[in-house]
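**Q** The structures considered in this document are given below.
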Structure P
Amino acid sequence: MSPLETLLAHYPQLTPSVPQIEAAFGLLKHCYARGGKLLLCGNGGSASDADHIAGELLKGFKSRRPLPPDLRAQLGDNLADKLQGALPAIPLGNLTALNTAYLNDVDGEYTYAQLVLGLGKPGDVLLGISTSGNAKNVNHAFRAARALGLKTLGLTGEHGGAFRENCDVCVHAPSTETYRIQEFHLPIYHALCLMIEAEFFPPATPESA
């Protein structure tokens, strides 16, 4: 089964979200195919989800992601055997020095926007996670991202809040309860990570193995 088919087999409630998930996949596919990167942000549990997503993208998730032969030749087998293909992703909440300095010296509500300004380039994608869609710091970051030519992707709850205006693509979990939204977010982003991994690191066929 495909990642989406597996997702729906376990979470049939997410059927209405499938077009949004497919649109999110298209956004990420376009970004990575052109050498872009993913920036991620959220608060509390959503910050942990942002970190989790980055972890699935920066190393093998379901696939071993072997390195291409030309890179293996440069690295040598000993090192190449210990490395895996990666898709660049930066969880902004983990940049502790900048986050705490901006909170203390300027205004913590604008920390993510500052990080987007410093790290974002046209063609990148900013993924913001908020169960309400109204997290002020995430929405400021979305507005900065759009001004800089980044695409914006939101992961939120049923109503979407301000994300509806600030996201190019918005994936809605079908709930208004914070903990239930978070429970839906994990299988949604796992499916997305599996879809992206299969696109850029397809399983080896017997002929190419």
Structure Q
Amino acid sequence: MEMDRSYDICLISELYEINPFMDRVHFVKGSPVEKDTLVKANLGAAEHVIIATEDDSTTILATALARELNPAVNIIATIVSEEKSGTAKTAGANHVINTDTVTGRLLASAVCEPGVVDLISDVTSSLAGHDIIEDDFPEEMYGERIRDVIIDLRMEKGMTLLAVNRNMENIANPPLDMAIEKGDKMVVLVDTTSCRDIS
């Protein structure tokens, strides 16, 4: 639901006999660790691959195969065990999401910081009113200091700056005197009910 408005999606799964999301995604029945299945899904032409299995070994093998078939693809892999995160990155994952760590953090926060959980639940579902997005800074902001950018984004576009992504690294809560450079991206909290234009 989050992605099918923007991407042409192909689902690979052994769990279903027929396409469970007819008219929304393409479907290939098979194992993500079989090269023939990945070729049938046209993985070589994919821009992004999300690998979400319940077994870390399967995730790591699927990651390695995906990287072999498409050296330029952006691979996002979910890992259950923290110690396998490094292995998944070595196998070729660009981004590794540790589901146990995320779940554990939310469970702990629900006890002593329920407002944090409510906010995370809101922003992780763009249907709930708010979303966190990444986008290019408008060209007119190149060279501006963060203190001015924060005000401009808030007043003109209703956005709250959370981080600056520079050279694929997030600078959270950036220093107020930091200047925006060409190529920087903004990570912002937006109000999805107002749907303001970024550009």
Structure R
Amino acid sequence: MFTDEELYIQAHIDPEGELLSRLNRDTNVKLVRSRMLSGHVQGRMLKMFCRMINAKKVLELGTFTGYSAQCFAEALPDDGIIYTIEENDELEDFINEYLVQSPNKDKIHLLMGDAKAIIPTLDEEFDMVFIDADKREYCEYYELVYPKVRKGGFMLADNTLWSGKILDESEHDPQTEGLRRFNDMVAADERVEKVFVPSRDGLTIIYKK
């Protein structure tokens, strides 16, 4: 259920469109952990970030059902590309069911497997990287993608508030600890500028100097 504030926001931004609306609904109906979906508001934000920097090449770690990848693809030029990596092979058919219906399907390259193994094989320089995979591995992802982000490019890290667990000293599960290490590492990294946006579950925007 959405709050009145969330409904108001959704009513005053661009619609997600029919395909993404179906993907949103079916993800929530058919899959567990549907909260992992970016959703309408964040999806429009990701598209806007792409527009703002005129991104042409994007890398996404953590496809889930492909919602955010499709949002990024909407903002890419005709010759743009997004590589999106998903480790859970049980999601592959679900992802592809909606990707093939997308008018931007030729821009989206789905790669199944471990992001830590796949990232080093990508011979690309990216304008933007979206980190939204295993929270325990955020620090490793960051170090792997950093050299592949162009100077003046951006990294976006999702879920960096982790439902407030970051601030709860009694929480010591591996995902929370992984995000704490990541947040501290980025805060101390003088190679980048960073801002922490308390939108949804926390989004850290990182600019490579």
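**Q** Determine which structure produced the value 20.4 for mean count of other Cβ atoms within 10 Å over residues 112-119, calculated from the coordinates; the candidates are P, Q, R.
**A** Values: P: 20.4; Q: 11.9; R: 15.8.
For mean count of other Cβ atoms within 10 Å over residues 112-119, the value 20.4 is produced by structure P.
**Q** Quick one: semi-axes √(5λ) of the Cα gyration tensor in Å, for residues 56-95 alone came out at 16, 9, 7 when computed from one of P, Q, R, so which one is it?
**A** Numbers: P: 23, 12, 8; Q: 16, 9, 7; R: 20, 10, 7.
This value belongs to structure Q.
**Q** Another question about this same structure. If relative contact order in percent (Cα under 8 Å, 6 or more apart) computes to 25, which of P, Q, R did it come from? Could the numbers behind the result be given before it?
**A** On the way: P: 25; Q: 13; R: 16.
Comparing all candidates, it corresponds to P.
**Q** On to the next question. Thinking of P, Q, R, which structure, once distance in nm of label points 7 Å out along Cα→Cβ at positions 16 and 176 is computed, gives back 5.1?
**A** Q
**Q** Further, regarding this structure: Hey, Cα extents along the principal axes in Å derived from one of P, Q, R reads 51, 43, 26; which structure?
**A** Numbers: P: 51, 43, 26; Q: 52, 41, 36; R: 42, 41, 34.
Attributed to the structure labelled P.
A short reminder: the numbers here are calculations on the coordinates, not readings from a lab. Note that this is a predicted model, so its numbers are computed, not measured. Cβ atoms are built from the backbone, for glycine too; each structure is taken alone.
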